[in-house]
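Below: a set of structures, written as structure tokens.
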Structure 1
């Protein structure tokens with residue numbers, strides 16, 4: 001088992017949830033017509049759905065208020081509502097940096113994060 005997965009399991013055991021930062025564009029919502037991106041976004045949404053009972057979802061995105069409202073509504077319709085938007089239940093330091101146990105973001109190693117959360121999910125199912 002990966003070290004990262006073990007750490008997530010430890011956090012879950014202690015706090016009964018893990019905090020997952022979720023980017024929107026090209027992470028759960030494809031902006032392009034590229035089949036790889038479309039399929040990966042679908043895979044991420046399904047992964048989040050499968051974990052929604054053990055995660056705290058934090059939408060982390062750059063957008064105006066109207067776009068954020070739209071993104072929140074889509075996530076609600078997809079049955080993965082965000083508990084927080086551009087913040088987390090934990091902040092660190094004077095700059096109030098949002099804290100996530102793991103971040104789903106197409107610009108930040110999304111494929112590896114998918115692998116870690118899939119291993120996490122599979123462990124929970126055993």
Structure 2
């Protein structure tokens with residue numbers, strides 16, 4: 001026979017563990033995002049900016065000398081402890097794999113940049129008429 005007092009104690013302990021695990025995951029996620037933003041900003045890429053705020057890295061682009069920055073997307077740590085940029089995700093973040101996940105995120109970011117640059121129509125060419 002289960003007593004209410006025992007069931008309450010077990011549920012409270014379970015809730016406490018879940019809360020601690022969530023806090024730990026959030027802390028690990030922030031550390032991995034900090035490592036990723038350091039990698040992304042180590043080399044200057046003209047017109048591209050990476051801004052870390054709380055639980056995400058915003059990927060921003062300035063087009064054609066405009067003063068406004070367009071948000072292309074953002075990196076977050078998802079519920080499954082993977083770095084995610086929209087539908088693209090890295091491997092799971094563990095003590096052993098976080099560096100590989102950051103490497104993978106850098107490569108995905110490079111793909112995003114190249115895709116954005118190739119989708120943009122090229123500047124109009126001046127044509128010289130030959131008589």
Open item on the list: Matching task: 14 is the computed value of relative contact order in percent (Cα under 8 Å, 6 or more apart). Pick the structure from 1, 2.
Closed with: 2
TODO: For FRET efficiency 1/(1 + (r/R0)^6) of positions 1 and 105 (r between Cβ atoms, R0 = 30 Å, to 0.05), the calculated result is 0.05, so let me know which of 1, 2 that is.
DONE: 2
- [ ] Assign the value 60, calculated as percent of Cα pairs over 19 Å apart, to the correct structure from 1, 2.
- [x] 2
Task: Among 1, 2, structure where Cα extents along the principal axes in Å, for residues 17-80 alone as derived comes to 34, 28, 18 - done: 1
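Throughout, read-outs are computed from the coordinates displayed, never taken from laboratory work. Because the structure is predicted, anything quoted here is derived from the model rather than measured. Cβ atoms are built from the backbone, for glycine too; each structure is taken alone.
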